Structure 1
Amino acid sequence: MLSRTTSKISFLLLFAAFAAANPLARAQSADARARKIVSQMTLDEKIEELHGIRDATHYRYVPGIPRLGIPPLRVANGPAGVGPAGDRPQLPATALPAPISLAATWDVEAARAYGAIIGKEARALGYGLLEGPDVNVMRVPQNGRTFEAFGEDPYLDGQIAVRVVEGIQSQRVISNVKHYDANNQESQRFTINEIIGQRALHEIYLPAFAAAVRQGHAASVMCAYPRVNGTYNCENRLLLTRILKEGWDFNGFITSDFGATHSTVPSALAGLDLEMPTGQYFSDALETAVQSGKVPMAVIDDKLIRRFRTMMELGVFDHPPQRQPIPAREDGAVAQRLAEEGMVLLKNSGSLLPLSADRLHSIAVIGPYAGQAMTGGGGSSRVIPFYTVDPVRGIEERAGSRVKVKYADGRDITQAVSLARSSDVAIVMVGDHETEGRDHGLTLSGNQDRLVEAVATANHRTVVVLKSGSVILMPWVDQVPAILEAWYPGEEDGHAVAAVLFGDVSPSGKLPITLPRSLADLPASTPEQYPGMNGVAKYTEGVFVGYRHYDAKGIKPLFSFGYGLSYTTFAYKHLHISPNHIAAKSAGATVAVDFDVTNSGGRAGAEVAELYLGFPRSRAVPEPPKQLKGFEKLRLEPGQSRHVRIVLNSRSFSYWDTRIQGWAVMPGVYRILAGSSSRDIRLGGQVTVASDR
């Protein structure tokens, strides 16, 4: 018979093995450990752990407490690669293509790879929390951080966000989803009061956060600067506690954006758990509030338990990240593939693309975005790349020594025209440079529009490559035969752009935003809507954001949401919907939508099959003609077919009912629309939702 001591040791070993293999057991163990540590802390120690510090040696840093084994938490920014952190100078990392480019892949596996690269490098650089992804829906394309997020549709945004979060956290790094909520403009971002209706809030601006938390199991969330319906985000109990912590069963912790905390007691009681970057409100003032009884000790303890438990579950507590070498070229190769997959071919008249080096003698590469790699936007997402591949170099390498590649930066239009006229093909690279801290116009700066027009006049074989993070108005669109949206391609700019231009990769990106013909066509086109008047921005467009607005108003965009050409073609056939009749209150009911997609062209390529749902409409509940509810990316050889099945659940058919303050399904006929873009519907059917009466 085993002794009691041996039996106890055996039990503990068995429990440890079980806990290691069982997520629920790990969570319970982490919770118990966190509670025990918090019970041993003094009030001073507790307060010290509720805010970051900034001094000569620390920034983006929450100190540890050695006597209790609490490690410090080092924080880095990271929506587009590991960005600014506490280190001076900033450490280099892989500059990935901009997040808007990732959204343009419409590829959830690409999103997971994107997150895994950032998470792996963050841990290798010694950071335990990564501020990203940014999942704010693009309400206005002028927003200076449009490049940093995933576009205008809440469903696409959410599904990309889920996989980025999974990728980051697979590397034992905490993902900090931001900016919660409705951080939709940089203009007056610290103070703007956004008046948002309940339907728009729940149907447009919250779903991506809900997906990141409920599907992606995001471990932390960052509350944003603006006020929503009169209350600052970081002291908004409705958003932080009732919706996020209680409604979505969020067990992680909430950090503030840097300087987004505006109070002590209201913020503490609303649900904010960690003030960053310092303790203006969560230091001495919070300690006084606890001592006076204004903030219960149980509230303080909950904040600490949440963070410690999360750090334990992800391996940041017991195994704090330590500096490790990063395989820069290996990660750069992934960055290149991601950049290639996100590029969107907008126009290709006469099949000018792909280029063939065998048929060319000379190429003119022209423009302000041709000489250097466009590695990303500015602000807190800026990455210092390990290396860069400039566009001219990438084209030279791909074209080969027999093709003469000539370069002009475009400042002298006469020189650029001469170069274009003497070349077989002219490639003009123009773009913008978005940054945190300011919004931007949608027209190309300087002489870029005139440059495109002049070069296109001089050479009828002109390709425009856009390096942009948002909408660009194109007054020259009818003058050029080919347009490629490359976004901000990251450190591998030159190789990635060349691979698509020369057909090594068939473009497969689809627009995650609508490109309008004019400013007047935008959903938020009045000063009252954007940038706001007297410190207030009114979201009077409601749920009619992005393509929902264009469809509802019958406005023809320049290029539609979900649009993107390929070097091959695709056919859609055999739509089947099962069942095609469901009850409105059948909570567990699902509808399977099946169809086939065939590569009907002569080249291998990838297609994004998009599924939209058209809701029944009424005066009481206005609806856009269609809403994205599913998609799948398919890679197909010539002649190859793939079967697509997208399953719709009750939430797919739901709208936010302001009367009951919850999700509801309206009886009626729902249109099922499958196709290649929001304006290129190939197959259609319907589902009838019957009333339960």
Structure 2
Amino acid sequence: MEHVAQNLNLWWVLLVPLLPAAAFVVLLPMSRRVRNACRFVPIAAMVVALGLSIAAAVQVYPGSHIGEPFWQVAWQLATLGGHAVTISFAVDSLAVLMLVMVCIVGICVQIFSLFYMKDDDRRGWFFCVMALFLAAMLGFVLSGSLLVEFALWEIMGVCSYLLIGFWYRDEAPRKASQKAFLVTRTGDVGFFVALAAIYAACGSFEFEHIFATVANWSPALLMVSSIGLIWAAIGKSAQIPLSAWLPDAMAGPTPGSALIHAATMVVAGVFMLTRMLPVLTLNPLAMQIILVVGIITALYGAILACFQTDLKKVLAFSTISQLGYMVAAIGVGSATAAVFHLTTHAFFKALLFLTAGIIIHATHTQDMRQMGGLARRMPITTVVWTIGAFSLAGVLPLSGFFSKDEIFTVIWHSGQYWAFAGAAAVGVLTSLYVVKTWFTVFFGNSCNVNAHEGTATELVPVSILAALTLVCGFLTIPLARFLGHEGEWPSLTMAATSTAVMLCGAALGYTIYARQRSTERLKQIFNVVVSAADARFYLDWVYDTFFIRPYFWLSEALWKLDAVIIDGAVNGVAWLYRGLTRLINLLDARIIDGAVNGAAWLYRALTRGAQWFDSTVIDGIVNGLGTLSRAIGAALRRVQTGHLQRYQRLIVGAAVVIVAVLVLVLRFL
């Protein structure tokens, strides 16, 4: 293990992500009944993690520049191409700020879920997945390596799939979870490509080494890395053109939506771009792409939020719009403005989602047109919703005013005046749908006579978030200094401009609410625009027409190619093989086996003939010669008597025979 300590020994900060991870490990193998009873374990783990995060913030105060760690640690994982691949974690001011924010929002969401999910028979599994989700996000902000970020990035994707599809028995959550998973995986391809390009450029995934060598990278690798990172952030943070998954994610439980939209999943892309800003700023084209994508996404989300009648859908498109603001701030090189708005947005958007859960639970509907007059029946909920909604609209002195004003300021000072005009238009639209929603839900004729105030378990966490939304804006200067920048209060001119933008949108929103007949008339006049907005500007149609249908067409064509041509060729080869096999078997049985059997029969016949010849002729001759020899020997034995006179008579007799033969021969010659 390699340990690098710069100023402080903050090893215990690693317990912040490990505690909820341990809660997940403890709950995972339990039975459903035991897990449901132990759902307080993740909350306790997050409370301790929050205490450690606050202690870290106190210890590192007054902070430092983003990317300057107070403490870091690394373990060598492997060696790749002669370079060490390490797992590392680092504690800098940005990581500490994110730890505190994620822990606060996570605790509030979990406490809220105690009552909201009390009747669900799988509530223990819900808390288990949330624990893993929060552990992945906390580890993500502490990572000192792009490789570790990617691993935790993927874990968050799996957790979002599980939370969105928690009620998987219903079709809408099931399809929404699949859509979210596939769309975000499309963006993750960019992250993977960027990892490969960065490693090819510098031979390391460590942020410290990446930032030290980025000035020497080739332009091609810098471009590939930048575009890959941007594409990954577009998918994770629901930017155009990969934003279609986020509104559908509302099909999951409301606390899960609050967690995804406020403090974990969607802000991961913004955080990653902020972390990699030293690389991105060296590529002007990449920065311009980020700015354009951010402004277009902010406009897209704000326009569609104006046309929604589903309360959670309004918040979903609002999240897309506000994420566009953060991305636009990164596009002009301001990490501080992006992080500031990320922090304030986490508090007031979690507040709005949880409050929406209270309203939906009390009214048994998500349709705002059936929620009128709730201010009289749910006064506390009305107050906390108003704080969150007006902060979203940018009302002074709420936190959203300060963070949005900071984004307006950095975009204006960048000289991108078209982007400032777009951001101002988004501000108008934001105030419009906020005021329209506020009046529709809480005022007018009462549509829910049985609506009631939320329980203490629901109201306490939203009240905490409301308090943070009230005071967080006054931390503008301390927060900027904590991140290593000189902060300043909004200038009078910019404050007046943003307030005028907010009032303009608020006036339009009230007009639309108060004059429903006029609104219906406008809808008839601008029917094309309304229809386009209802269809989400045909983004899903574009997906379906240019990607999904061609994919199925291509799949069907490939299936037919496989079935007709490839399978036909394979089947033809098999048929030919079977035919040749039968022919070969016939040849083998009739000819080869016949020849072999004939040769064997001939061999056996020749063998029998040879055996007969051997036993009859050869052995007969040999035996005959033996018999003859024995007979001659026996006769000769009778001649050899040993008497001399007998031998003399035989000699004389032989001589007489020889002379007689010679006489006969000579006579006939």
Structure 3
Amino acid sequence: MKNRVKLRGKFRTYLYTSLYLGILLLLIDIAIFIMDFSAGFILACFLLFYFLITILAFFHSKPIIINELISFATQYGQIQKKLLKDLDIPHALLDETGRIIWSNTAFEHCIHKDKGRHKSITSLMPSITREKLPIEVEEVELNIGFGDKDYVARMKRISLEELVVDSEIVEDEDYEDYLIALYLYDETALKIALQEVDDQSLAVGLIYLDNYDEALESVEEVRRSLLIALIDRKVNKYIASLDGICKKMEKDKYLIIMRKKTIAHLQENRFDLLEEVKTVNIGNEMAVTLSIGVGLDGLSYTQNYEFARNAIDLALGRGGDQAVLKTPHDTIYYGGKSQQVEKNTRVKARVKAQALKEIISGKDKVIVMGHRNADIDSFGAAVGIARIAVSLGKKVHIVLSDCMASLRPFIDMFRNSSEYDDDFIINSQQAVEMVGNNAVLVVVDVNKPSITDCPELLRLCKSIVVFDHHRQGTEVIENATLSYVEGYASSTCEMVSEILQYIGENIKIKSMEADCMYSGIMIDTDNFMTKTGVRTFEAAAFLRRNGADVMRVRKLFREDAMEYKAKADAVSQAEIYRNAYAISVCSNDEIKSPTVVGAQAANELLNIKGIKASFVLTEYQGMLYVSARSIDEVNVQIIMERLGGGGHINTAGCQMEDTSFVEGISIMKRTLDEMLEEGAI
């Protein structure tokens, strides 16, 4: 068999070189014969001997050489197989279904099995599902975790088409089978190193004392320095225990610097410094509260500081007594359980009124816009702003596309009055067409761009003014020329009533306008029972002096029998969850304003002893609305924010798409369970 083996290529040429040289000598010998017979005869004898020795050597050596080549090839294949078997990189061959048909020692060691053959890779490594195999593509790369290690799994298709060409066993026509080569690269050490570097990165924070002046005023003058010293000691000791740096910048402001790893510890403890500082008491009637803003994961130290500034602004805008953690991709809130303290000074209102007057005076047109599905607070505030614009001699329009049924009587009053132009109340499309280069947009009762009546106006108007009493969230109206957001205010109508008092002495408020603004305050405070302060009653008194009629307002808000029954049904069907939370539904399809009835039912449920918060779900226009109410023990705003909504600490809500009553109640219960387990409420 060895003699029948045919050689080819460079090796064959090498073996036949001596014969080729003999032929060359033969030609030379012929030439010598012509010139000299004796010399040619001698060379011919030498050639005969040369050919004899060469042929004998060739036929004797060829089997030996071929045998050595076959032995080498066999040993070389065994070496390759051993090298692949002992390769440090875990390697396996899979069929098209993900079943292991071969694996090396490193792979078997990786999966902690001596024989992983004939088992599915999914059963061994659940993160590598069949859908992730390279079926449609040539190569796939995945990050997987297995055991206590992290791997990068690379899978590559290996076509078997070339292996079956000219095969006598398998037909090669339309043959498309393949194998999958799997390689696992251990990146555990790399990830640990990267995580360590990330943990040591810088995080910047700001701590502001919310009620510094008020707390000092509540204690004797001789003891104020002691109160300040105790607060400083509490803050500095807390930050020092976390291996951080704390530097007091002003009397009520601190700059803190710490490692990112420390922030994780703060998150686990839900920023318990918020509660610890409240324990400082040397006879002060008012507990000290603080706000914390932390920025991290920025591209630079400067960006982290900007994140911290934005975070502290959010914390203060939401009422203080909370921590806000801001990263490039997310904003997380902690705390916010206490009621925001009302400021007795009206300096801020006067400054904002003067700024508003200057902005409107320099514009040709004023457009006032509230939130979608407008309520009386939104409309009343818009009417108040419209009165300011008219008193300054400017053309004004109120954007109103849709509203609650309870608001219809007020709108009809203005549309039926000859004292107001036909275009006093317009829809979104008309507003977009009317916007000019010298128009100012005043947004009332909302600071989320996505839920304004016409978000497109925010893009078209260069000058924007925001008045709102809701606590700020992650989504805010940016680049506002003037922003007046006060979480302590009972309603936007209260804020606008104060602004009206500082615009000028010549403003005359009409009785209809006073009724609207008074109604906004009355509804948002639940007839002056919740979230009312001294300034709330002062604003109501101002409107009363300007013609607001309490009896007329009461008649406008009277319910019909169907709404009253729907509210009673919602209260009677309420489920008391965890002995503290009332959950109910308002499902009467015949009432015009189910969301209003749902909110009223939520207020009624708070009159039950032991109820900390109430949630009433209402279906309206294909959406599931949730009205959340509390008195003082639970912050319903942070609960609603978990569900994509927001509001106040005591009054909040959210909307759910494609959700039934049963699913909505299940979501509410699950959210309450999660937040109670986390200690968020």
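We did not get these values from a lab; they are worked out from the coordinates using the rules stated. Keep in mind the model is a prediction, meaning the values are calculated, not measured. Cβ atoms are built from the backbone, for glycine too; each structure is taken alone.
Where does the value -24000 come from, among 1, 2, 3, when helix-only ellipticity at 222 nm (-39500 (n - 2.57) for each DSSP H run of 4 or more, over all residues; to 500) is the thing being computed?
2
The value 2.3 for distance in nm of label points 7 Å out along Cα→Cβ at positions 298 and 482 was derived from one model only; which of 1, 2, 3 is it?
2
Using Kirkwood radius over Cα pairs in Å as the calculated read-out, with 29.8 as its value, let me know the right label among 1, 2, 3.
Label of the source structure: 2.
As an exercise: volume of the Cα convex hull per residue in Å³, for residues 322-497 alone, calculated from one structure in 1, 2, 3, equals 116. Which structure is it?
1
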